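What follows is a set of structures to go through.
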Structure I
Amino acid sequence: MNVDAVRAWSRTVVHDYTARESALYALAIGAVSDPLDPCQLRLVDEVDQVVVPSMAAVVASPGFWARDEKSMEIDAARLVHGEQRITLARALPAHGRVVGTSRVSRIVDKGEGKGALITVCKTLQCEQGEHYGKAWQLFFCRGDGGFSTGGATDLILDDEPLPPLEASPSREPDQCVRYAVRNDAALLYRLCGDTNRLHIDLEAARRAGFPRPILHGLATYGLAAVAAIRAFASGDAPKLHGLDARFSAPFYPGEEVEFRIWDEGAHVALEGHVAARGAVVISHARARFQ
């Protein structure tokens, strides 16, 4: 990894999107299972439409920057999206223009053979400069550790680093909700802009070490947002203004996921379990409501 090129990288994306794209995102993450539910219908009805707040992780995306920017010398084939966070100051519009500026905010060298961590912060605002919020992605670069002189290094490029994510409570959950995810879930979600072959191509998935194509991490993230909104906001999507989560295991289209949910007062804690494999696919998750 060329750490100087990584720390200097930034990209601004102007994203014009329509009500149709907001509706497609809601459908792709399974947010509309009952069209007779007024809150669910509002996610796809252009008359009084609102967006699922987790869409902040998707709009104005910088794309697959680690692969596109050759000067950074990142082993993009071994890069894994490890965590996602959003914090919103106000709701995204159902359609319009959003400006997203992404930059690297932290680089951690875990040492030779141990990989590196890169955090990218995306600031979202309208064309006139009014702030919508921020989204953070943490990437685990499995093939890029050991670039620092003298061992492991933590380069903080923000004023202060994000606090580490916390594990879920040890007590029994307050709620458990199950979702059967469609077999074509990855095919739907890729229409939201992420066309990585890992999610559609059997051979690409096998080369990456998976038996078959996996669901996009941000699709699973959207599922977690829907579970939290339904459980603790009576389905009123705009009440969600923050969601942090770790992608702890791959999730396959067609599986059933159980979200275990804890009411912690200031926030809601979540874990996503696939009982058929004994896998936790979403962990260390926190949802915050207005």
Structure II
Amino acid sequence: MIGLGQLGLPIAINLIQAGFRLVGYRRRDPQALVSCGVQIAQCVAEVVSQADVLLLCLPGEQAQIEVLLSPGGVLDALKPGQIVIELSTYRKEFKLEQAACIQERGGRVLEAEVSGSPPMVKQRSASLYLGGSAELVGECKPVLDAITARYFHIGEFGSAVAMKLIANYLVAIHTLACAEAMNLGTRLGFDPHMVAEVIGHGAGGSTMFTIRAPMMAARSFSPAPGPFVTLEKYLRLGRELVDDSGAASPLFSAAAPYFFRALASRMGEEDISAVIKLLELESR
């Protein structure tokens, strides 16, 4: 696995706990991985040479280009028929370009978009949206089963990213709705912890409410399982998806500016549950 950060590391741990031998490479602080059971490689090519299945979970397109295309990178070391599972979220056009490069070198590539926060990944309750051939999905089943019990074959390679963007589109809407409800409950005199508990078990609850209402009640915004800086990419790509489709988006159009305001307010490293602070400032 290459890319053992906030999201990649719990994926790696799940694989190790399922009995897989995992070789990994991380540029910063690689020795921190030893206690997790990751066997440290000294370079990208070493990971590729030892892997039957290569997983990539990188933070952005530039990092992906460097890992794939640089001298001594993935493409230089890729073995014929080797499987590459792409776990990162990029523009569809970029993903297709990268997949073509892998296939030209004889590799086989599966798109696996992760829908869920790092704690959800750790608990194996996150979902994977898969793009690629049904045959390859079946071949990767033992690896997918180790990561999570919830995965869905969406269609051809490149189709899964659209589903991921729809999911994160809703993350923004639901988190702001959660903040609005929590702020209202507190202003009406209710203990915020009670609001989080009661609403979370009723018809008004949601996955985001279950995760983020307790964080709002406890004012626990750092360390952030899902910081504003991470959501920014999904807001931008989600906006492009909406514009390209021509779909009406009244709720997303209302929600997205709050998260951009949070980024502009230097709240970027806080969890997106901290959006409640903006609503509190607006309240009379």
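Observations, loosely collected:
- With semi-axes √(5λ) of the Cα gyration tensor in Å derived as 36, 20, 17, matching label from I, II: II
- Label whose coordinates, when helix-only ellipticity at 222 nm (-39500 (n - 2.57) for each DSSP H run of 4 or more, over all residues; to 500) is calculated, return -16000 (choices I, II): II
- Distance in nm of label points 7 Å out along Cα→Cβ at positions 101 and 141 derived as 3.3 - corresponding label from I, II: II
- FRET efficiency 1/(1 + (r/R0)^6) of positions 117 and 229 (r between Cβ atoms, R0 = 25 Å, to 0.05) - structure with the largest value, from I, II: II
- Structure with the greatest value (metric mean count of other Cβ atoms within 10 Å over residues 165-172, set I, II): II
- When relative contact order in percent (Cα under 8 Å, 6 or more apart) is computed for each of I, II, the largest belongs to: I
Read the figures in this text as sums done on the coordinates, not as results from a lab. None of these values were measured; they are calculated from a predicted model. Cβ atoms are built from the backbone, for glycine too; each structure is taken alone.
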